[in-house]
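The next part holds the structures, each set out as structure tokens.
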Structure 1
Amino acid sequence: MSTTHRLQTPLNDEDILKLRAGDVVLLSGVIYSARDAAHKKIMEALDRGEEPPFPIEGAAIYYVGPSPAPPGRPIGSAGPTTSYRMDSYAPRLHALGLKATIGKGKRSEEVKQALREHRAVYLGATGGAGALLSQRIEASRVIAYDDLGPEAVRAMKVKDFPLLVVNDAFGGELYAKPKLDSAG
């Protein structure tokens, strides 16, 4: 049976260790957008010994490239992108204190191991519901890599952003197939 949790960023171990695969999370606070091109630039900055464009410890990264904001709105449609494209980067960021990633689709075994090792979670946002999700984003501003256009890194203030725990810090996975007994 799933539980609903209201969490506020930045996240900490106590927040993460409450969560189990299948739970609902209503996330509020600041989350950061980053897709593949932004992740590559973040890794290059880290390799040079530079600070990343936002504090990684306790952060949540949303894999999104939003559409332009319509008049009177802080952001356009903001649906999740497929997460596996960031799998080569996620373990390093989790080792630096990243507590949550948000996207759609399955994650690699390396990412799932990093979630267990560093007490973090992978949260699923509903694909195809970008216009609806954008209504939970109260503010958005580009903070790095403006040259990437929709894939620039943004700080987004969210209120009760609806998510599902796909992978928890204990190895639980919402997408896992149930084991059938010998009669099944």
Structure 2
Amino acid sequence: MESKEHTLSILVENTPGVLSQVSRLFSRKGYNIESIASGTTEDPNVTRITIVMNGDDATIEQLAAQLRKLLCVISVKVLSTEDAVQRELVLVKVKADTKDKRDEVLQIVSVFRASVVDISRETLTISILGDENKAGALMDLLADFGLLEVVRTGIIAIERGIRTIYEDTKESGEFNYGKNVL
């Protein structure tokens, strides 16, 4: 089986410990999470977790099925790279201690449609939003100046077009039985 990168989009109840419960499922099974990001949705009682990991198709489907069994999980969707918009926010602090270096960094930043979010006499802090390749290419160019610090949010993703994650909610009787009884 071919191992490749997969993105899982998971809707969960917005309660303490849910992120830990979801990530423990991966560690118990011995799978590494490449990227994880979470935040509330349009409903403050629901959190969306986006997980990127490597594995074959069968493994990903098995993990998705096991996630759906967790009481705190509302919905799980495996997003393909072709059918989803994926982005990551990266903040990069780069050394730029002369006017010439600052000007050169500003030209590079402009080409990548990134933005400078902080400036000092010695550094520039750049914000870039895009896919991993775009962020990687910018950081490769900025490395010549000296990368002082890099912070990444992790990948977030949403399906293209009219389809939504809400179409993959659990069957009413299949896994939600415990929620109605408890």
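Any read-out appearing in this document is the output of simple, stated calculations on the displayed coordinates, not a laboratory observation. Remember, predicted model here, so these are calculated numbers, not experimental data. Cβ atoms are built from the backbone, for glycine too; each structure is taken alone.
I have 3.0 for distance in nm of label points 7 Å out along Cα→Cβ at positions 22 and 78, calculated from one of the structures 1, 2. Which structure is it?
Numbers: 1: 3.0; 2: 1.7.
Matching structure: 1.
Which structure, out of 1, 2, was FRET efficiency 1/(1 + (r/R0)^6) of positions 14 and 94 (r between Cβ atoms, R0 = 41 Å, to 0.05) derived from, given a value of 0.70? Numbers along the way, then the final one.
On the way: 1: 1.00; 2: 0.70.
Computing FRET efficiency 1/(1 + (r/R0)^6) of positions 14 and 94 (r between Cβ atoms, R0 = 41 Å, to 0.05) on every structure in 1, 2 gives 0.70 only for 2.
Out of 1, 2, choose the structure whose coordinates give Cα Rg over 2.2 N^0.38 Å equal to 1.00 when calculated. Let's see the in-between values first.
Working: 1: 1.00; 2: 1.25.
Answer for the origin of the read-out: 1.
Here helix-only ellipticity at 222 nm (-39500 (n - 2.57) for each DSSP H run of 4 or more, over all residues; to 500) has been calculated and equals -8500, so which of 1, 2 was it run on? Please list the in-between numbers first.
Working: 1: -5500; 2: -8500.
Only structure 2 yields this read-out.
Please state which of the structures 1, 2 yields 2.6 when distance in nm of label points 7 Å out along Cα→Cβ at positions 30 and 166 is computed from it. All intermediate terms of the calculation are to be shown ahead of the outcome.
Details: 1: 2.6; 2: 4.0.
The read-out was computed on structure 1.
Work out the source of 2.8 here, i.e. which of 1, 2 gives that when distance in nm of label points 7 Å out along Cα→Cβ at positions 118 and 158 is computed. The partial results should precede the final answer.
Working: 1: 1.8; 2: 2.8.
Of the structures listed, the value fits 2.
Taking distance in nm of label points 7 Å out along Cα→Cβ at positions 46 and 126 as the criterion, which structure among 1, 2 has the greatest value?
Values: 1: 3.2; 2: 3.8.
Structure 2 comes out on top.
Assign the value 21.0, calculated as mean count of other Cβ atoms within 10 Å over residues 6-13, to the correct structure from 1, 2. Don't skip to the end; give the middle numbers.
Working: 1: 16.6; 2: 21.0.
The structure behind it is 2.
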